[in-house]
Structure I
Amino acid sequence: MTWTISRTEFDHPDADQLRRAQRAELDARYGSDDHEPGTPPSAADVPVFLVARTSDGHPVACGGLRPLADDVAGPGSVEIKRMYVAPPARGSGVAVTVLRALEAAARDLGSKRVVLETGTLQPDAIRFYEREGYTSIPLYGPYVGCAESVCFARDL
C-alpha cells in the first residue's frame, strides 16, 4: 500500500476526523474521557501536523509535533502528539512512515530530541515505539505522577 504524507492544518477536517477516532478509542480503552494530563494539543501549539492518505485521498494516520520548554523534557525537545493509525491501516507500515516524517520535521525545527507519552493500556503503542528505537524515560512535565503514563524518547 502507498500513502502520501502531507503537512495539514491541525484543524483540517481530515486531521479532526482522525483525532476524534483516536479519542473514541482511548475513551473506550480507559473507560473515561479523562485520560490526558496537561494541556490538550491545539492548532496554537502544534506547528507541525501530518496526515497520511491512501492513493484515493482517504486519511488513515496522523501525528503532530509540539515544541517543549527546555525545562520540561530537556533542551531542544519536541513532543509527538496525536500519533494515530486507523484500525484498517494498522500493520501496513504507515505508522513507521508517519513517525519517520515526524522525526524529519523535528530536525527541520532544530530539535535534538523527540519525546512522547503513551499509556499503560496501549501495549501495542509501547511495543511500536520500542521497536522503532525509542527508549523509556522518566515521566516528564504534566505526566509526572500519572500512574497510567509511560514516556519515551529518541535522540535525533
Structure II
Amino acid sequence: MRVLKDTVVSLNYELSDASGKILEKTDTPISYLHGGYGGIFPLVEEALHEKEVGHSCTVSMEPEDTFGEYDAELIRVEPRNSFPDNVSIGMHFEGGAEDSDDFILYKVTDVTEDSVIVDGNHPFAGMRLNFACTVTDVRPATEEEIAHEHVHGAHGHGHEH
C-alpha cells in the first residue's frame, strides 16, 4: 500500500542538527495521519507521499520549515514572586503570548533573588534539522481518525475536551 491522503503512516525516525548530533530518536515507530493534518513536518509528508513500506529518506529542513527562527522577544524577565518557591532552571511553565490568547511553553533559564528569566522559544528554534526516517507500515485511516484528524491508538483513544 502506498502513502496517500487519509492513510496512517508508521515510521522510525532520527532528528539531528546540522552537525549530525541526534536530538530525538524513536524507540518504537510513531504514526501520523497523512494528508495535511499537521501530524508531521509538511516537507517530510511531501517526501513520503506515494512511497511504500520500507522507503527511507532524509529531509533537510530550514528553521522556517520546523520550529521557526529564534525570537529574542520570547525571552521574558518576570518577578520572582510570580513563581513557586522551588522554581529552578530547566522547569517549564505555560504562559500567555503577548497580545494573544495563545499559550506558550516557557523554560526557566535563570533565577535571581528578585526575578525569573524564561524563554518561550522551542529548544530547536533557529536550527537546521535533518529528519531521517523509514516507513514501517501504511494502512487506510478509519472514518473516525479522518473526522478527528489524527491517529487513534490500538487500544482506543480518549479525548480530553
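Each value in this text was obtained by applying a stated rule to the coordinates, not by laboratory testing. Just so you know, these numbers come straight off a predicted model, no measurement behind them. Cβ atoms are built from the backbone, for glycine too; each structure is taken alone.
Key figures
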{"quantity": "Answer label among I, II for the case where mean count of other Cβ atoms within 10 Å over residues 2-9, calculated from the coordinates, equals 15.0", "calculated": "I"}
{"quantity": "Which of I, II yields -2000 [helix-only ellipticity at 222 nm (-39500 (n - 2.57) for each DSSP H run of 4 or more, over all residues; to 500), calculated]", "calculated": "II"}
{"quantity": "Entry that produces 2.8 once distance in nm of label points 7 Å out along Cα→Cβ at positions 34 and 138 is calculated, selected from I, II", "calculated": "I"}
{"quantity": "Among I, II, which structure scores highest (criterion: Cα Rg over 2.2 N^0.38 Å)", "calculated": "II"}
{"quantity": "For 0.60 (FRET efficiency 1/(1 + (r/R0)^6) of positions 10 and 106 (r between Cβ atoms, R0 = 35 Å, to 0.05), calculated) the corresponding structure among I, II", "calculated": "II"}
{"quantity": "Test item: relative contact order in percent (Cα under 8 Å, 6 or more apart) calculated as 34, pick one of I, II", "calculated": "II"}
{"quantity": "When distance in nm of label points 7 Å out along Cα→Cβ at positions 66 and 130 is computed for each of I, II, the largest belongs to", "calculated": "I"}
